[in-house]
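Listed after this line are the structures, all set down as structure tokens.
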Structure 1
Amino acid sequence: MEFIPALPTLAAFALAAIALTLTPGPDMTLFLGQTVANGRAAGFMSMAGASSGIVVHSLAAAIGLSALIAASPEAFEVLKWVGAAYLAFLAYDVLRNGSGLTGDGQAASRSLKKAYLKGLMINLLNHKIILFFVTFLPQFVSPSDPNASGKLMFLGLFFLVIAIPIVIPMILGAEQISGFLKRSKRATRIFDWLFASVMGAFALKLLATQAR
């Protein structure tokens, strides 16, 4: 199949994707935070939302939109500030309303929907994801390749195939500590402040990112 890169290219991409997946980021923080606060279903839903965002970015990269946004200083700046503002909002929200560790089961379906949307938005608004698709993926595809668009799309989806099996055990592991946190108000508040601090740090890190 012409849209599948050669095996050595796939092997090199797989190693790089594993390293990137294991690198902490706002999406990973969200997966684990949602799991601890609302259970593994919420963790998996936030992962599904973030994965949907990756699919959207893969499509955008395949048709050149990601490169266009990254090449436009104005569009890049807008996306950078919107993304950082969203991370800051997540930090503010958990400090104001709590992470959900003390919530009841009545809002379970709403929390799952929110978890999915948070996962989706955290990747759609993350301009570093665009840079990933603009600078990282093209290293594995020749610009002169007539099937470059198809291969970019394939690699974007292949990234999910690699990342999801790595993330799932992390979510299941995070679920194990949720019971302890729910029994301790002090531990719950510490968790809320930790989550908010990490999200705030990622917001500042995003603002420091340059398009080039």
Structure 2
Amino acid sequence: MRNKVSVGEYLAFLSLKYDVDPDKFFYALGSAWERHKTTCGELLIQCRNKTQDKAIFLMTKDTKVVAQLPIPKTFLLEQSNPIKTFRKGDLFHRRAINKNEHSFSSSIRDLRIGMKKISLRAKVSQIPKPTLVFTRFGNYASVANASVTDETGTIKLCLWNEQISAVSVGDTIEIENAHMSLFRGEPQLRVGKNGKISIVEKTEPPTVGN
């Protein structure tokens, strides 16, 4: 079970995080659709890879990427501002995290985009083949988006370099001081430089008979 985030909910979260009025944000997205580029507060919004039905929107702040996501044209043509609707809704207020506060969760079903200082115990269910990427620090690094599971659901966990070889499928791990982000429209747990991944229970490799 994954925590799916709708376009409206994620844009509502961005408007809260970057102090953007939801009406101005919604109007700016429509303007970017027509003019390919516009600004909204401190955000630069660019419309890329546009088709008749949808487009990829890239949002940056001071050259730093804030978000990149597909938005359907039907979303921008809605009469009532869906971003504003999510901002007002009870569901969003339960999920939204005040940017001046930290959050804590002990189960996957409780994780929400924007949470910080997350501690979680889960079992590694999948580790895909690592990908070599060029980082913003000017060096290459290996990254793998593993899957971890507890009794409430499954979430992606971003592993870097030595973290990849340190854990195995079947291991029970303790994740400390992680945060929730959105990568290509999918929720993801990330462990920063102040975070930690510890192995609670190591999977024993199968024995091979003589």
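Comparing relative contact order in percent (Cα under 8 Å, 6 or more apart) across structures 1, 2, which is largest?
On the way: 1: 40; 2: 16.
If we compare relative contact order in percent (Cα under 8 Å, 6 or more apart) over 1, 2, the biggest value is for 1.
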- [ ] Kindly point out which one of 1, 2 the value 1.4 was derived from, the read-out being distance in nm of label points 7 Å out along Cα→Cβ at positions 36 and 188.
- [x] 1
Open item on the list: Of the structures labelled 1, 2, one was used to calculate mean projected area of the Cα convex hull in nm², for residues 60-115 alone, giving 5.5. Name it.
Closed with: 1
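A value of -26500 was computed for helix-only ellipticity at 222 nm (-39500 (n - 2.57) for each DSSP H run of 4 or more, over all residues; to 500); which of 1, 2 is the source structure? Walk me through the numbers before you get to the answer.
Details: 1: -26500; 2: -6000.
Going label by label, the one that fits is 1.
Each reported figure results from applying straightforward, stated rules to the coordinates on display, with no laboratory input. No experiment lies behind these values; they were computed from the predicted model shown. Cβ atoms are built from the backbone, for glycine too; each structure is taken alone.
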